[in-house]
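Peer 1: Heads up, there are several structures right after this.
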Structure 1
Amino acid sequence: MGGDFDLCGALRRIRRLANLSQRELASLAALSASAVAHAEAGTRDLPVASLARAAALAGLRLALLDGGGREVAAMAPNPVRDHAGRRFPAHFDTVPSEERWWRYEHRFDRPRPSYTFDRSRERRDAARRVQARPADHHEHRPGDSLADRAEARRRAYWRHRAEERERAFLAGELRRLDVSFDCACPAACDDLDDRSGRPVHAPGCPCDCDLA
């Protein structure tokens, strides 16, 4: 084990708390007695999974700590994945693919993914200077497909338009608009249009309006 971690002292602490001999610890943690003896003597390392099993026998667990001694959680267990079901590289930041639309506009040989990332360290570092690095990749959530997100943006757009119209109406801004309109359609348009759909105009109609 590298760094300042004292594997020998940690194993001795585990055995003391669990009240186990080296042979007993080895048997319960699915290790050989020699592996425990060498690790405790400082002549061989132990796999992390083996150390975690040993620690659990003493009611302990392994954890990552930052420089201030605060525990750092593992990355989220259910991140978004690529089309092949693979996790994205941990050191990249996942980005909704519509924010990188130009990458896929002319690539008809493959489906557009829901998320992507920047391979360029320069662009990645520049983005992180503007916005703090996310702790995790985006998590997979039902209803988070490209179509779902496009529909959400469409609804948000029309909701914003409605709110703007309401604001303008309450502020009296709509009173200043000239909404008058004089239709110049000839009588021939009325003869052709049965009012069952979009307006129908006679050839050469000077108005060509589209009022229902």
Structure 2
Amino acid sequence: MAGVESFVYTSTTSVFGDALVPPTGAPAAWVDEAITPIPKNIYGVTKAAAEDLCQLFHRNNALPCIVLRTSRFFPEEDDESAAREAYAGDNLKANEYLYRRVDIEDVVSAHLLAAERAPGLGFGRYIVSATTPFTPADLPDLRTDAPSVVRRCVPEYEAEYARRGWKMVPVIDRVYANERARRELGWQPRYDFRSVIDRLKAGADVRSPPGPPHRSEGVTILWI
């Protein structure tokens, strides 16, 4: 296999599809690797199929393969017009660090760790998203009054949001949980909602500052 010792596939949390949508009146969904994906479009279907091909190749050819289901990390405007109209771009991105966004710096570190740990793990799927301040006990209230939950978990956010004229989303319907990636890959994401608030208070950008390039011997990262 051309000397390839392990393979890391960049998937997406979008692969969960309709499994992310709780029924009316139900608590928000706590999304971890135990949830079975229900793809809702061709994008999710092809990502799920590629994940299964990684598992098949590991089983048939003994190639260590790790699948990373990354949440949002793109810097561009939101792909939903309703969201763009309701929130300023940085306001929306800051909100998403609570439940569905990850910093590009942390995405890169997760990939390097996955390549390093792959031989010992064999095969695995991992959610790569910023560490949420919420717990499963918060899920019912997130579905009805998200600002009150955020106020309880990260009270310092209110003053900074008020200073900027920003808004918190009224409802959060899912939370991505990254415990398995932190435990099994040794991943230690540096950026979360609290760090965003700290950066804003210091007059910095929502996104992390550019850092030195990551290097790991024998690892090639291709974004396709």
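Values quoted throughout were computed directly from the atomic coordinates according to the rules given, and no laboratory measurement underlies them. Please read all numbers here as calculations on a predicted model, not as lab measurements. Cβ atoms are built from the backbone, for glycine too; each structure is taken alone.
Peer 1: If you rank structures 1, 2 by volume of the Cα convex hull per residue in Å³, for residues 19-106 alone, which sits at the top with the largest value?
Peer 2: Max of volume of the Cα convex hull per residue in Å³, for residues 19-106 alone: 1.
Peer 1: Which structure, out of 1, 2, was mean count of other Cβ atoms within 10 Å over residues 35-42 derived from, given a value of 17.5?
Peer 2: Values: 1: 17.5; 2: 13.5.
The read-out comes from structure 1.
Peer 1: 1, 2: which one has distance in nm of label points 7 Å out along Cα→Cβ at positions 67 and 147, as calculated, at 4.9?
Peer 2: Answer by label: 1.
Peer 1: I have 23.2 for mean count of other Cβ atoms within 10 Å over residues 91-98, calculated from one of the structures 1, 2. Which structure is it?
Peer 2: Attributed to the structure labelled 2.
Peer 1: By the measure relative contact order in percent (Cα under 8 Å, 6 or more apart), tell me the structure among 1, 2 with the highest figure.
Peer 2: Largest one: structure 2.
Peer 1: Between 1, 2, which one scores greatest on Rg/Rh (Cα atoms, Kirkwood Rh)?
Peer 2: For this comparison of Rg/Rh (Cα atoms, Kirkwood Rh), the top structure is 1.
Peer 1: Still on this structure, I have one more. Comparing structures 1, 2 by distance in nm of label points 7 Å out along Cα→Cβ at positions 59 and 187, which one has the largest value?
Peer 2: 1
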